[in-house]
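Undergrad: Multiple structures are listed underneath, in structure tokens.
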Structure I
């Protein structure tokens, strides 16, 4: 595993720009490999650009930069809680290249996104974590997040989604 960046390594955070799309797509591929889910990856830079910057954007992205290199990203979208009666910010992905973990960048991104949710008047900030990723779970808990043991993610995709829509 690559060495971690020093704790005091300077970084910057900013909203993603159209020219960042190829680098973000490459980082998504790295995340898929890390999560052992590369067989599910179908993302193209063109699709990512359309969903971030097209006529009807459905996601937002922020990037982390160290030494002028884009080394981290976060992709979010707006969710809604009927119980709270408020929107929320849902974090789809947060990825920091291994060489830059422990630089403070991941923590900085989470802190920034929590601030975005608060500034927008949202009632919550949520994300999921794979149950085997104990480092991430500890990191999130150390940030003050609760890992909810009694909720399970449900998903329909591909043929299953088509069959569900058809009533099969």
Structure II
């Protein structure tokens, strides 16, 4: 499904997400359509290992690896100078948020797909972020190309990731705690 430009509904290491090939602009646009949001909003990109960050970011500050390694909770890092991603994944300022997943399902999915995945919360823009599969609006489920079965019965209430922005010199600030 992902290789053919489809959008999936899948469990992540945070909340359930809408996902697609982060290098395919048409697939990314489908997520904007499903979420009923404008194209100027940013996306998070998921990778399975921090060794792949350099494939999508020019000049990764060394401190980023320490922040990722020692984070106790899911951490999204917004980097400057993104590359090799769909243009509509990259923010107008050239930045992109990247999270290295630790959850086994996501990690395996990304490893097998061999490309980064877009991750956007599974809700219509402006509506509350669903904390579990049971909270996802039926409309979302009808609009995606595939709904992953793994994790649907897990009623754990999950939260979005912490987001920090890191500058080229390694300075960082919190966007969402």
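Undergrad: Quick check on the output: 44, 32, 32 is Cα extents along the principal axes in Å, derived from one of I, II. Which one produced it?
TA: Going label by label, the one that fits is II.
Undergrad: From I, II, which structure was helix-only ellipticity at 222 nm (-39500 (n - 2.57) for each DSSP H run of 4 or more, over all residues; to 500) = -5500 calculated on?
TA: Corresponding structure: II.
Undergrad: Further question on the same structure: As an exercise: distance in nm of label points 7 Å out along Cα→Cβ at positions 97 and 121, calculated from one structure in I, II, equals 4.0. Which structure is it?
TA: Working through the options, I get structure I.
Undergrad: Given a value of 1.1 for distance in nm of label points 7 Å out along Cα→Cβ at positions 41 and 73, point me to the structure among I, II it was derived from.
TA: Working: I: 1.1; II: 2.1.
The value was obtained from structure I.
Undergrad: By the measure mean count of other Cβ atoms within 10 Å over residues 65-72, tell me the structure among I, II with the highest figure. Kindly include the intermediate steps, with their values, before the conclusion.
TA: On the way: I: 16.1; II: 12.4.
Greatest value across I, II: structure I.
Undergrad: If relative contact order in percent (Cα under 8 Å, 6 or more apart) is computed to be 33, which of I, II is the source?
TA: Among I, II, the structure yielding 33 for relative contact order in percent (Cα under 8 Å, 6 or more apart) is II.
The numbers here are math on the coordinates, done by the rules we state, and not lab data. Please read these numbers as outputs of a predicted model, since none were measured by experiment. Cβ atoms are built from the backbone, for glycine too; each structure is taken alone.
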